[in-house]
Structure I
Amino acid sequence: MSLRSRALALILIAGALGILGQWSAVPGLARGWCIPVGLLLLGLAWEGAVSRRRGLELAASAPAHWPLARTRSVGFEFRQSAARALVIQAALTAPEEVRV
């Protein structure tokens with residue numbers, strides 16, 4: 001299970017526990033949403049620390065002179081400083097007039 005699907009599950013559980021705590025007469029359920037939210041925040045902090053250690057950088061290269069209505073190439077270069085291989089997904093989008 002990826003970190004994204006785990007985060008989504010924690011958000012749904014926190015929301016369900018929050019609603020259940022509001023509607024329930026049991027006083028202990030009122031703060032039941034705190035545990036999934038705390039786990040979610042810990043996961044986000046861990047992910048931020050790991051991504052900072054990997055040192056991911058993006059460099060874009062474009063021509064210095066770019067006349068209007070002329071096609072030019074733009075290059076994107078991803079670099080990382082970690083020893084392990086890193087898989088990167090890039091979703092480049094642009095208006096219909098721009099070819100990607």
Structure II
Amino acid sequence: MIYKGGLPFTFFKRPEVRSFLTALNSAYKAPSARYITGTGLNKIYTAVKERVDKEIKKEDYLNLCFDSVSNISYQRILNVSIIIKKAAFYYYNAVIGSKTNTAEF
């Protein structure tokens with residue numbers, strides 16, 4: 001819910017959310033922001049990455065898309081996306097700074 005809905009990691013700290021959950025089930029203990037940003041996020045990331053890797057391995061052909069941007073520290077970032085018949089996946093990024101790269105990156 002937190003991840004798919006794009007909700008803040010502190011969502012369960014809101015008094016109205018706590019009241020609502022308590023009204024539904026007084027024994028329910030909402031996850032902490034620490035769990036959501038740590039263990040919970042790592043579990044979700046691993047599960048999604050495994051599914052994406054599985055989809056990519058099924059394909060005979062891949063379309064790679066490279067994009068370079070600067071972050072708020074003015075570092076150059078290389079983003080790599082993989083596009084297949086079914087979907088497009090943001091796959092990887094790297095801080096490349098001022099390095100010159102070739103197709104052999």
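Values computed for the structure shown
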{"item": "Which of I, II yields 18 [relative contact order in percent (Cα under 8 Å, 6 or more apart), calculated]", "result": "I"}
{"item": "Test item: Rg and Dmax of the Cα atoms in Å calculated as 22.3, 69, pick one of I, II", "result": "I"}
{"item": "Identity of the structure behind -9000 (criterion: helix-only ellipticity at 222 nm (-39500 (n - 2.57) for each DSSP H run of 4 or more, over all residues; to 500), calculated), options I, II", "result": "II"}
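Every read-out reported here was derived from the displayed coordinates using simple, explicitly stated rules and does not represent laboratory data. Note that the coordinates shown come from a computational prediction; the quantities given were computed from them, not determined experimentally.
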